[in-house]
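Each structure below is given as structure tokens.
None of the figures in this text is laboratory data; all of them are computed from the coordinates on show. What you see is a predicted model, and the numbers here were worked out from it, not measured in a lab. Cβ atoms are built from the backbone, for glycine too; each structure is taken alone.
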Structure 1
Amino acid sequence: MTDSTKTESLYHPVSIGSVSIGGNLFLAPLAGYTDRAFRSICIDRGASFTYTEMVSAEGLARNSGNTERLMHRAENEDLLGIQIFMNEASVAERCMPLLLAYRPTVIDINCGCPVPKVVKTGAGSALLQFPEKIHQIVSTIKGCCDVPVSVKIRLGWDARSINYRETTDAALSAKADMITMHARTKSMGYSGTADWKALADLKQYVASRAPHVPVFGSGDLFSAEAARRMLLDTKVDGVMFARGAMGNPFIFTDTIRLLTEGVQDKAASTRERTTAMLRQLHLMGEDIGERLACREMRKHATSYLKGLPHASQAKQELVHAATFAEYEAVCSRLAEESRTDL
């Protein structure tokens, strides 16, 4: 096999249970970021599959309107993964009728969130300490529907309790259809370096027990080249971009080109970044109104403009921007200043 053939084979379709997805570059669920506006932008730029923000199963069970809003699809979102978090199987069962009404393509169980307010409820990474609960949750959901179920885990609670094999066994024994691992422990949060050797071990481990179950990797994916290295080094079936996609939806297009053509694209231009940012802002405005969208967009804007010439002043101005027109004026001036620098 030539190097070229090897590279091309890294980008390929994936089957999750009965669902076939055209590519293996996914947008991970990120609370506060992967709303349907941003998911739409990522799909336009090549994301194979997207997940909602983390949805509270308890909130769904109680019929919370704010929780339901997180599950609305974008217009270009034919496929959608809905990620839920809960502390026990009974909550999962109670939330299923409303969850299924939103026609998820895949239901993802969050067993990896390290945020204290989630962990203290016994959800997210707290479940890593109780593999039997993971088994019960997966089994309960599988018993309620025929929607494929994926499980997102971490290495373990801390360096003294690396148990990703045990949590994976728990999920697989309950017939989980996909495993994703962020290769850090809960105690690491997002610090340190992701352990890709553990990802390679996990892929090999799952392949020996359930070869039909895809394994996806997450952690330290901030460039197309990083995604290529993860796929080559660990042999995982696909990657999930999380923080690496924030303000950089172009990472999907860049990665597809690198994997299929061997071409390393130049960084997106100022105009490309500001155009995408304004498109996201307007989509967000359709959902939550202009003023609130302008406020929510500030955190995204910081990522979109990171590293650009003249970005410092633009960021300061956008902190106070309250209308689409104000955003557009700042972006137009920034793009023009960057053009005259050439």
Structure 2
Amino acid sequence: MKTETTNERGHQRLSLEKLKAWEALGYGMFLHFGMSTYDGDELSKGDKPSTFYAPDKLDVDQWTSIARDAGIQYAVLTTKHVSGHCLWPSKHTDYHVGTSGNKTDVVEAFVRACEKRGVMPGFYYCAWDNHHHFDSITPNSTGWMYAYSTPESQEFQWKQLTELLTSYGKIGEIWLDIPWMNSREFRHKLYAHLAKLQPDALIVTNSGFGDGTKLQTNLVWPTDVVTMERWLPNSKDKFRSWREVEGKQYYMPGEVCDPIGDAWFYQDNDQPRSDAELLGMYMVSRGRNANLLLNVGPDKHGLIPDRYRDALMRLRRNIDRIQV
């Protein structure tokens, strides 16, 4: 097992310098927003009309201003979640913001708002799609580990991701969810394609639940980052960035992702965690060698609620006190 002081470069696609620069960002904001905000179902069935999505005070600049003021360095937006509803006017479906109750291209607004405020933009995209299933077997019909996507679904994903990564400029992070629905062969082809479109971006294939100790390469490989969804890094070994995969050494940073409250998408009664817990999440993630991607869900108006903004500002003050 390699140590963090190794002089070798590793077999990963990105240089150590680029990966360590991403690690130095340390703190990101996950933004779960979309049809699930309106139908109240995190794993939306994708059966609501596009017009059901209808923010009346949408302000993406507010999101990124809060991120900047909270000391957050990067942000990842759910461009398409399980509902299949797209936050950009995709040419490959009519289920998108262009046919909705608010026609704003949220992806465009998000990238431009990030650029204005010095926040690195990232895109989340989900392979599980309850609206465009193309005869795929989804997790809600057969269980998480038995789901799979058809060639037609994979072609759709390819086209949409190509559209996203060629339409909005430079993106820092590409976050792919439910990757095990896709075959390993397709994951490799897609990874190479995305890397060609955005060569400097980190491609994150979500590892799901776990403390980052194990990387299930049969389900999530290839990836540039090991994610820990709703978990913190292992307390004994911290997060080990050097990994051996199929006989080769790779440097892969870690990223914890967890909501500020309990829900990924906005819920009326979902309160932020205590100041002590949020500070603990940040300190443990960073102290154990991983970034923290803290999720905040904008509400049905299209605004980050005051209670989440205030919690983020208190967290920044608490972090600043400790780091003085």
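Annotations
- At a computed 0.20 (FRET efficiency 1/(1 + (r/R0)^6) of positions 205 and 309 (r between Cβ atoms, R0 = 25 Å, to 0.05)), which of 1, 2: 2
- Computed -10000 for helix-only ellipticity at 222 nm (-39500 (n - 2.57) for each DSSP H run of 4 or more, over all residues; to 500) - originating structure among 1, 2: 2
- Mean count of other Cβ atoms within 10 Å over residues 229-236 - highest-scoring structure of 1, 2: 1
- Mean count of other Cβ atoms within 10 Å over residues 45-52 - highest-scoring structure of 1, 2: 1
- Computed 15 for relative contact order in percent (Cα under 8 Å, 6 or more apart) - originating structure among 1, 2: 1
- Winner on FRET efficiency 1/(1 + (r/R0)^6) of positions 125 and 261 (r between Cβ atoms, R0 = 30 Å, to 0.05) once structures 1, 2 are ranked, highest first: 2
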